[in-house]
Structure formats: structure tokens, C-alpha cells
Structure I
Amino acid sequence: MFGTDPILLLTACAITLFAGTVKGAVGFAMPMIMISGLASILPADQALAALIVPTLVTNLAQSFRQGGRVFWTTVAEYRRLLVSLCIVIVISAQFVPYFPQAALLLTLGLPIVAFALSQLAGRQLRFPAESRGKAEVIAGVVGGFFGGISGVWGPPTIALLLSLDADKRESLRVQGVVYLIGAAILTVAHLASGVLNAQTLPLSVLLCIPGMIGLWIGFSIHDRLDQVRFRRWTLIVLVFSGLNLIRRAAMAWL
């Protein structure tokens, strides 16, 4: 893919290292950073293929960081979110041809930016304990709808965790479980589509090395953050994630 150009390979590794570090610190944004960075040096389909395996591997490590028992406890505790997310992803994916991607990205990006900025301004949304089940289902349906049509299902999950005031360890773990399921679906889908093939797979596997190094660096940063700073940095990264969705919507319209 890169031929004999070590500069391009080093650039891809640096992008992946940074993406892994951010993911380890706040739990998300690795695919967003990788696709934005790699697409500047690679064709879009190759950039997409390159992020698939590192995303799968890092989500696996993130999900099981606290052990297998805690992983399965998390799956059981957030079953309403996970079940509704997966069901709606499968259903909404069938309607891809009927929805303009730009409008969908903008519809998701604007509320996410508004939510994150309002939270940073001190206007915190909280769900009462008796409404948690409904909140999980709503987040799963919204995330699944956008996930099936646009491939973006993370922001509603993050908004839910912030609204539930989940502590930083729980937030990191839950995100890992949700994204692991999505990453597995993405891997199977693109093995079938041909995006991930004998030519693109080697780079994707290679980028697992800087991705995992970055993830462990991010974990060490995460462990040093108190709950207040973790929440603040999560919201800041969420703002940039929303702005990136708006940017993608604008590019799709141009």
C-alpha cells in the first residue's frame, strides 16, 4: 500500500498512536481521528480499511480491562441499551439508500455539539433512577438509527453516560462494550464488502501496534484524571466529534 515510502507509514503510525491515546483517556474518538487523518494520505476506502482492525482490538482491550466478570456484568446491566442498539442498527441499515447522508450527519452533529456545550456551561441533564431503563432504550434507538444509516453510533451512548453521571471507569468500560459490538459488525461487513482484503489487511494489522501503545498511554492518563476533569475532557472531545460530523455533512453537500 505504501510501497517503499517510510514517511507515509510513520505518519499513519503517528496518527494511530494519537487516536489510541485519546481513546484510552476518554473512551472514544479513535475512528474519527483515524479516518480524518488517514484520509489525508490515503484513498478513502484504504483509510477506512486501515482503521478496522485497530478499532476492533483496542475496543476488545478497553472492554476487558477490568476483567471478564466485570465485562459480562456490564453487558447485563446495560442490556437494554445494547439490545435496542443492535436491533435498530440492523433495521435502519436497510434504509441507507433513502436517506441523504449529509442531512443525517448534520441532524446528529448539531444536537451533540449543543448538548456538550450546555454541559460545559454547567447546565447538566440528569435522568432520575426510575427513568434509567427508558433512557437506555432511547439512547439505543437513536444510536442504532444513526449507526445503521451513517455508521456513527457513539455520541448518543456518551450523552447517556454523562446524563447518568457514570463514573469514569464505568464510562470507559461501557463505551468499550458498545463499540466492541459495533467494531465486530463493521469488521464482518467490510470483509464481505471487500474493503478489508489481502491488500489492505496488512496495514490494518500493523497499525494495531501504535494503536495499542497509544491506548495504554491513554489509560495511564485516564487513571490520573479525577472525575471532574474526566467529564470536562469527555465533553470537549464530544464537541469536536460533533463538529466533525457537521464538517462531514458540509463536505457531502459540496
Structure II
Amino acid sequence: MRHAGMLVVVVIALYPILWMVASSFRPDGQIFGNASLIPESLYFDNYTNGWTALGNPFSVYMFNSALIVLGSIIGNLVSCSMAAYAFARLRFKFQKPAFAIMLVSIMVPIHVVIVPQYIMFSKLGLINTFLPLVLPKLLATDAFFIFLMVQFIRGLPRELDEAARIDGAGHIRTFFQILLPLMKPALATTAIFTFIWVWNDFFSQLVYLTDPNKYTVPVALRSFIDAQSQSSYGALFAMSVVSIIPVVLAFAFGQKYLVRGIATTGGK
């Protein structure tokens, strides 16, 4: 009975996605009048028309999103892992207050900091570039990933650090050669979450990107509605299906690392 109840919940949760996929193969006139998950016929014109509906091929927007995602993943992996090592292994003045402030920053919504950030990047002349979306990742601004890695590093035995110190290794060598290879589950979890969050981010990308040639997938989908009014939902759903394929693949191939990284962050 418990499994049957869970199956019902899964079906309810997946129904909107499955309906969107089915609607992407229907003509516009048949979309909102049909709640079935099985299209009567496969109407592929939605995919061909939607691919070039905004003037540029939709691959341009996917490439822009991929660039931002790649830069964000590299930035989070490098900066957050180094910050986590400092909080977990080093001893410095005001360490505990700094760690507490870092944790509190998790609760600060992006709408609070977006205005001062926009003013700062505007004065630097970086508006309408990808840099405002990538540079903060290089400065360890995602406190959630820092906390995730701190908990993982605390679960690693300190005897490893002591053995490396006896062999003459400093903090840099200890971090890169001893601890970093053992942090693969936490690093994989950070990479997967960063990919999903940045790929689906709409608000920040809408604020900083004004050139249609630099639009990302979420902004392009929103512009698609503006450009095509309300008469091409089939093409919109078709491009939405295309846009969620990378997210589904990332989660499918990284699921075991995701579960392992989250499950081991609280253990010592």
C-alpha cells in the first residue's frame, strides 16, 4: 500500500512534464483542449519551427547556457573547496564568527543583493556579458556548497593531514594531493547542483543579459513567448523539452554521486 501511494504521488508529480512532452507533438489548436498523455499523431513541425523561431538557432542559446554553466561549475569547485578546507582544517582569528556569517548568508535571497551587484558590475562595464554570472562563483559566494564540503572534510581523519605534515607537505600540497582526491562525492554533488541551478536560472540572466544573441535557454524561452505572442505554444513546449534534456541526463548519470555526496556529508 505504501508503494502504491508513492506511485500515485509520482504520477501526479510527473503529469505536467509528460503532458508538456505530449503537447509538443500536437498542433496549437489541440493543446489546451486535450489532457491526454498520448498524442493522436506526431506533429514534428513544432520542433522545426521552434528551433529557428527567435531568429537564431536554438543551439545558440544552449551554447550560451553551457558556457555559463561550465564557468560556474569550475568556479564553485575551486573556490568553495578551498574555502571549505580553510574552515575545516585551518585555525585563524574570527573563524567561528566568519563561519556563522557564511551560514547566515544561505538565507539571504538573491533579490536582496542583485541591485548592489548590478550597480557594481555596471560601473565595471560588465553588463550584457557572461562575467557577472560567472565571477561570483570564483569568489565562493555559494555558501551551501561550502557548508557541504566543510561537513565532508570534517568526516575525513585528521591523521591524513598529520602524516602529510610529517612528510613535509604544507597546506597547499595537503589540500590538492591528499584531501581533494577524497572529496570526489562532495565535488560531484556540487557540480551537479550547480549545473541544474545555473541552467535553470532565469532571474539573474534576465537582469544581466540584454543582447538577444547572448540570451540563455531560460531567457530565450521567455522571449519566445513575447516574439510569438500566444499562438505557438506547441513550439514553445518543443523547445522546453529540448532544454530539459541536459538536466535529465546530468541527474541520471550523476545520481549515484549525488546520493553518496549528500549521505556522507554528515558522518564523521
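Just so it is clear, none of the values below were taken in a lab; they were calculated from the coordinates. Worth saying up front: this structure is predicted, and the values here are computed from it rather than measured. Cβ atoms are built from the backbone, for glycine too; each structure is taken alone.
Here helix-only ellipticity at 222 nm (-39500 (n - 2.57) for each DSSP H run of 4 or more, over all residues; to 500) was calculated and came to -26000; which of the structures I, II was it taken from? Kindly include the intermediate steps, with their values, before the conclusion.
Numbers: I: -26000; II: -21000.
Label of the originating structure: I.
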Taking mean count of other Cβ atoms within 10 Å over residues 7-14 from the coordinates of each of I, II, which one would give 15.2?
I
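With mean projected area of the Cα convex hull in nm² as the yardstick, tell me which of I, II scores highest. If you can, show how the numbers build up before the last one.
Values: I: 13.4; II: 18.7.
Largest one: structure II.
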Re relative contact order in percent (Cα under 8 Å, 6 or more apart): value 40 computed from one entry in I, II; matching entry is structure I
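For mean count of other Cβ atoms within 10 Å over residues 191-198, which structure out of I, II has the highest calculated value?
Details: I: 12.5; II: 19.9.
That would be structure II.
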